[in-house]
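Read the figures in this text as sums done on the coordinates, not as results from a lab. Note that the coordinates shown come from a computational prediction; the quantities given were computed from them, not determined experimentally. Cβ atoms are built from the backbone, for glycine too; each structure is taken alone.
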Structure I
Amino acid sequence: MRKQIVAGNWKMNKDYVDSEILVSKLLETHQHSAVDVIIAPPFTNLLAACHTLKGSSIAVAAQNMHFAESGAYTGEISASMLKSVGVNTVILGHSERRAYFNETDELLAKKVDAALANDIRVIFCFGEELRDRKVGKENEVVASQIKNALFHLPESSWNQIVLAYEPVWAIGTGETATPEQAQDMHAFIRKTLEDQYSTTLADSISILYGGSVKPANAKEIFSKPDVDGGLIGGAALDVDMFNAIVHSF
């Protein structure tokens with residue numbers, strides 16, 4: 001059975017003190033469930049979050065990492081550095097990383113390899129822009145992003161991969177793909193995996209939806225058969241909203 005996952009990407013929000021307050025409130029109010037809960041604070045808050053949540057069912061993820069183990073890469077963080085503070089999950093390929101920092105599929109493939117080599121679970125993001133959807137190229141774009149960055153992996157590596165479909169036109173815009181649009185794309189993604197690997201693998205991979213998920217729409221989106229949870233942005237910064245989304249299944 002696929003894991004149901006709700007992951008909160010804090011992006012560049014919350015300083016050390018604010019982060020500790022939010023993590024503590026989340027820990028106090030979190031009710032155990034079958035849903036895997038993940039939070040991704042900024043790098044400066046990862047160690048404290050790991051310490052506060054140690055022994056709990058809430059996992060801590062990084063928002064990015066470099067592909068190299070070490071070296072002259074000023075300002076970058078390696079997989080082993082993340083592991084050393086207790087982080088075992090990383091978000092890679094987020095649309096903002098692709099757009100603002102020119103991250104390519106080829107670069108992301110190297111980051112994925114580095115994460116897996118260090119036994120770090122990858123939440124791999126991808127999705128089309130509005131111009132792609134307007135001309136009916138959304139499936140082509142999504143398939144290309146997945147194939148270029150992930151299809152070099154052997155089937156055995158996929159137990160450490162979570163996919164996150166994020167239509168770029170629905171991030172921070174207030175727009176959201178309809179539950180039907182989300183289901184259609186998730187089903188296409190699963191079929192793409194089946195064609196490349198196997199039905200068994202395709203049926204085992206959790207595929208998250210990321211794009212302005214809120215308590216008001218989470219239940220309907222998560223009810224779709226191929227949607228296994230969400231990658232949450234703004235709503236993850238509010239404990240009550242985030243908990244409501246977690247319990248939307």
Structure II
Amino acid sequence: MTIATSTSKWDAADYARVGGFVAELGGAALDLLDPQPGERILDVGCGEGTLTRKILERGATALGVDNSPEMIAAARENGVDAVQLAAEDMQFFAEFDAAFSNAALHWVLHKEQAARAVFRALKPGGRFAGEMGGEGNLRKLRESLDEELIIRGYVPPLEVSNWYASPEEFAAIYEAVGFREIDARLIERPTKVEHGIAAWVATFRKGWLDRAQVPESERAEIAAAVADRVGSNIADYVRLRFIMRKPA
């Protein structure tokens with residue numbers, strides 16, 4: 001989903017149409033969390049609330065947080081209790097039995113602050129499980145977009161927009177704030193994008209195109225050119241799936 005200090009600008013309707021696969025593929029991470037009836041769970045980067053609702057369906061209560069006002073509005077329309085808040089700015093103190101995050105933490109550039117905020121939010125013994133983009137995620141897609149921008153005279157942003165961590169880097173940050181029993185591993189998951197790579201570029205790299213100062217009138221052509229470079233509707237996703245625990 002979406003959260004945090006990121007370069008992405010989100011249109012909730014476009015995300016629901018093009019990015020529905022994100023929540024669908026997050027089911028394995030949700031199973032890893034294994035929400036229990038009566039638990040109170042924090043969904044970090046809830047997006048439009050699709051997986052938050054699945055937490056509710058398992059008998060837990062949940063609060064979703066997301067930094068996108070458009071996504072928060074969509075989550076509330078879906079019946080989810082959600083607040084607009086960046087991960088690093090969360091000020092919860094031992095309120096949750098567990099925390100969950102799917103496809104969100106790679107947008108969080110203040111990663112140490114976010115790790116501390118999640119740790120604070122959990123009760124002693126609480127667990128944190130989820131999934132994010134991992135080392136090597138979307139390398140071909142990202143390189144194809146930057147090459148196309150350069151050819152057309154645009155300068156790709158110098159600053160990173162995502163944190164695609166290795167398991168070792170990720171675990172080190174979360175261990176440093178106090179988490180233990182950390183299991184983090186990479187999963188290569190080439191993913192078919194039903195609506196095509198051009199639609200993916202327009203939706204998921206809108207913020208990148210904004211920063212490169214690409215006019216709206218040229219974006220469809222650039223997105224189509226990136227799709228031609230990639231040569232298929234397969235996005236080269238690499239996920240980092242994790243679970244950890246706050247000491248009792």
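Once distance in nm of label points 7 Å out along Cα→Cβ at positions 38 and 62 is computed for every structure in I, II, the highest value turns out to be that of II.
When percent of Cα pairs over 22 Å apart, for residues 54-189 alone is calculated for each of structures I, II, structure II comes out greatest.
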